[in-house]
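Once you scroll down, you'll see the structures, which are given as structure tokens.
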Structure 1
Amino acid sequence: MISCLLPLSGCLPRESIEDISLVQIVGYDYEDGDLIRGTIVVPHFSKVEEGTGVTEETLTTTAHSTKQIHTKLQAKASKPISVGTLKVALYSEELAKKGVGTIIDSMARDPRIGRNIFLAITQGETEEILNAGKSKKETTGKFISGLIEQNSATNYPRTNLHEFLYTHFGVGRDGFLPYIKLNDRDEIELDGIAFFDDGKFVYKVPYDKSYTFTLMKENFKEATQEVKFKNNYIVVESIGSKVRYVLEGDKNNPEFTIQIKMTGIINDAPTLSLEMTPDKLRQMEKTIKKFNETEALKMIKDFQEHNIDPLGLGSILRNRTTGFDIKKWDDMYPDIPIKVEVDMQILEVGTTA
């Protein structure tokens, strides 16, 4: 039997990348009524000897569902469209405000699409973003996925399709996604974090505040932060940060304390001229501690005002108590006491004036 199977193993159909359209990125915009517009970027790989590299074209159509969009796009393509290499899916802010939970769930049910693809919200239409990306030296899908991935390794929270679905369908937590825009020079850049309530985009924090959210959301090793100290600015490079949630009280009167332990170095202080004595270091630690506690509490207050729970405090209460009632939690969440305690330790001082 084994000898019979060996020759059959070489009979599987093979397709060259020159014979199919490998889609790495797709964008969805609100069209009208219950119609959505889908846009894909199709890379065309030239033969090596031609030396022309990769060129891209966009294909666009409208439909009532993402599945129908895919079918209609096939009618416009000269080669079969393959989504097995999909890296990124973009959703316009206008569409996201109406709700993208169903659209994303439909994508997740496609077995050809991996759970680790990136999702993002765009300022303006995704079609405009995708057309701007075609001027890059690499494919648009590779550029935007790299943009999100490399930022998630430092100051930005980790997120992908799998993690968004986990928060979207979970009890006592709300999802978040990267927010992308075109700047004044028509360059694609991360502009912040988009937060959701029941699959609808409701709130955004700017990119320079993403460090604060990441600090409260997850443990991380590498990040940088600029903090004002004695009318000057110092750059703090984090080499370790751990977060812990402490629950006090009961399910009817819960109180949370977010404990953050940070270690880092003063990477740069070009405008600061002073002798780095132990007392000065303690002053820096207190300044950094107070700054992060203040910024975190401001952000938490904004979360409570918008009645969104991206930190998953409701999920923590549900897991640590019995008889959890999600409706009761939604009613009490905007008013529950939440404290932030930061323990900052400077291990090393770098460049100063």
Structure 2
Amino acid sequence: MKDSFDLAVVGSGILGLAHALAAARRGLHVVVIDRDQKANGASIRNFGLVVVTGQEPGPSRRLAERSREIWLELADEARLDILHRGKLIAAQRPEALALLEAFKSGEHGAECKLLTAREAAAQQAGLDEKAIIGGLYSPFELRVESREVLPRLASFLAQKHGVVFRTGVSVTEIAPPFVETSAGRVHARKVVVCPGDDFSSLYPNLIARHGLQRCKLQMLRLADPGFKLHSALMSDLSLLRYVGFASVPEAGALRQKLTEERGAALANGVHLIVVQSADGSLVVGDSHHYGLSLDPFGSEAVDQLILNEFRTLFGKVPDVLARWTGSYASAKNAVLRDSPRDDVRLVIVTSGTGASTGFGLGEETITELFGQ
């Protein structure tokens, strides 16, 4: 029967594709169903940055390490372009440098390198040495262009592993071995639902019990600045956004200092990440605002807070080529994974780390559903 599958995955964002990959690598027959014709949500409205250093110690760090391994495997297998390797955190304040020094001395900092201001500026063209007092370089991070990589990954899954994609199709009911859709019934032994920040279409009561909300972010694309980034770049504000850094005792002093000097940025969840695309343009962001229903409009004032952080480190701000907002599921825990039925898993990354942890999470879910 052509509509009979071992696994149906609902959702074709990075998390859905991660589960499809994990299942397909086992030789399972997989169908991916999505109400949109292509991924256009949080999975492509981001930096495409696979973050390892700074992830919360424990499961999140472990999932990020495994996901990084899979990204590197896919770079060869699916010809996915890795645009950056590594991450430079440019410290502007003594409190930030003290935090980085403490992190470096801990369990997950051994392979990172502390840098003087001169060393950091020498590593990254365009960075104003006078604006920083030092930095930390992590060798682990990878950067891809999400809007290009996701379609390429979907094509790879279809061509290499025979994964079937049903796009523009809504799922209305899940009761394995049947999945009812707007295009008819699909037979699947087991189902993984990866709805992103759609909290109402499938299992709304179950999702509501987990206390999820949405996080809206703002990002920008800037014109080619005339220099080449050698890695992703972050700065002081970013250290408070990642639990692996924010949980270090020295983070308290940094938070107090930033509250005094960058109160508006903190209030809007602003931190600075800068990455570069193949055409030389820069992707810069971002901000964080939370609620169940968030307006779709970007704020010029928030964009300026982001650009001011860029200006502090690089001086001149290139022309803005594009602006956008994104939205993703958010909760206290990094991941929501629940079992509406024995043969169904609901999986939502609730920390904005789908690209960083999704492949590892997909493997764990598939092992849980199908065994070793």
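A few points about this structure:
- Source structure (of 1, 2) for FRET efficiency 1/(1 + (r/R0)^6) of positions 108 and 324 (r between Cβ atoms, R0 = 35 Å, to 0.05), computed value 0.65: 2
- Winner on relative contact order in percent (Cα under 8 Å, 6 or more apart) once structures 1, 2 are ranked, highest first: 2
- Parent structure of the calculated result 73, given that percent of Cα pairs over 15 Å apart, for residues 116-187 alone is the read-out and 1, 2 the choices: 2
- Which entry (1, 2) yields the derived value 2.4 for distance in nm of label points 7 Å out along Cα→Cβ at positions 60 and 268: 2
- Identity of the structure behind 0.95 (criterion: Rg/Rh (Cα atoms, Kirkwood Rh), for residues 84-163 alone, calculated), options 1, 2: 1
- Label whose coordinates, when distance in nm of label points 7 Å out along Cα→Cβ at positions 316 and 332 is calculated, return 1.5 (choices 1, 2): 1
- Which entry (1, 2) yields the derived value 4, 16, 23, 22, 16, 11, 6, 2, 0 for P(r) over Cα pairs in 5 Å bins from 0, in percent, for residues 228-291 alone: 2
- log10 I(q)/I(0) by the Debye sum over Cα atoms at q = 0.06 Å⁻¹ from the coordinates reads -0.23; which among 1, 2: 2
- Set 1, 2, criterion distance in nm of label points 7 Å out along Cα→Cβ at positions 100 and 124: the highest-scoring structure is 1.
Taken together, the values in this text are just the output of simple stated rules run on the coordinates, not laboratory data. Bear in mind that the values here come from a model prediction, so they are computed numbers and not experimental data. Cβ atoms are built from the backbone, for glycine too; each structure is taken alone.
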